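Each structure below is given as structure tokens.
Since every read-out is calculated from the coordinates, none of them should be taken as a lab result. Values in this document were obtained by computation on a predicted structure and should not be read as measured data. Cβ atoms are built from the backbone, for glycine too; each structure is taken alone.
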Structure I
Amino acid sequence: MKDMKAGICEVCLKNDMLCEGCSKKLENGDISEKAVELFRYIYSLSEDYPYLEDVEINEIYVGEDVIVIVVEKEDVGKVVGKGGEIVKKLAGKVERAIRVVEMAEGVKKFSQNLLPDVKVYGVNKVFSPKEDYYKVVVSSDDVRRIMLKEDEFSEVLKRITGESAKLSFK
């Protein structure tokens, strides 16, 4: 049996308190209290859904209206669950929409994964005096399909890819 990989260690997944290392992650803003709660909840679901025991959760981003759970490619289906049952349980617990996203290298691929119902026209590198960033161009017709606010989209991309990115509408 493998162990779930999450943003907190296995000891902290199983207990109500955080160790020194995981506490530092919380203090530094690397993880949020809501993310810790979700890591633990997903871990507790592994009793009923044993296939969750070996998932790798790279990141849980808590937005205002949606929670983004970033997992390895082979774990997307496991975290969604049969007929979406696990995502429904998670959404019920946090009273927000849940989006399970496949981890990907690079801004273009991760943007496409993060915005599955949206037409991404292009991802362009913008060089500016203040900062270089990627401009992710999407259709203005798809605005309501984007579950994240623009600043949340930028924050998720920065946390996952290490690159600055902004949405642009065409």
Structure II
Amino acid sequence: MYMPQVLIVMGSDSDIPVMEKAAKVLDEFGVPCEMRISSAHRCPHRTATLAAEAAGRGIKVIIAGAGMAAHLSGVIAAETVLPVIGVPIGGGALNGLDALYSTVQMPAGIPVATVAIGKAGAKNAGILAVQMLALADDGLADRLREYKSNMAREVEAKDMALQDARKAGAK
């Protein structure tokens, strides 16, 4: 039986290309997730129900992505005790800055962990969700350590290639 641990919610289908980055990270770590479209403004009752029922369905972390006024993560956080990670989506007149401000400026008592605007933020939301889950899963924590070691090795390899190219150009 498929039991998602992370719920990814976005306000519009236009957000799918961004939020797929979070899903891809979760897939890479073997963390089952569910993706849904639900607007805080166009279907607030549906959104509230998704959030309120998430824990009872086995969800442990919610990632919410929205643009412009970006109330989605706050509406979700108001309806659950699960950790919520907000992903501001770029676009609109302010290129995502409005979404960033809306996501990060939650009232006291309704916390939302907020990541960067757009695809990099969505990827980080996936990694942050994995880190949260890894607190209770040693195997997942081991995979995270390996992931970070691989990133470091990639940087070191790029540095070596740069140094080799610089030496070859100096001759």
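Identify the structure, out of I, II, from whose coordinates distance in nm of label points 7 Å out along Cα→Cβ at positions 53 and 141 was calculated to give 3.4. Walk me through the numbers before you get to the answer.
Working: I: 4.8; II: 3.4.
The correct label is II.
Where is distance in nm of label points 7 Å out along Cα→Cβ at positions 61 and 85 largest, in which of I, II?
Biggest value here belongs to I.
Output the label of whichever structure in I, II has the greatest value of relative contact order in percent (Cα under 8 Å, 6 or more apart). Let's see the in-between values first.
Details: I: 16; II: 21.
When relative contact order in percent (Cα under 8 Å, 6 or more apart) is calculated for I, II, structure II comes out on top.
If helix-only ellipticity at 222 nm (-39500 (n - 2.57) for each DSSP H run of 4 or more, over all residues; to 500) is computed to be -10000, which of I, II is the source? Numbers along the way, then the final one.
On the way: I: -10000; II: -17000.
Only one of I, II returns -10000 for helix-only ellipticity at 222 nm (-39500 (n - 2.57) for each DSSP H run of 4 or more, over all residues; to 500), namely I.
Tell me which structure, out of I, II, gives 21, 15, 12 once semi-axes √(5λ) of the Cα gyration tensor in Å, for residues 13-92 alone is calculated. Walk me through the numbers on the way to the answer.
Numbers: I: 21, 15, 12; II: 18, 18, 10.
Here the read-out was taken from I.
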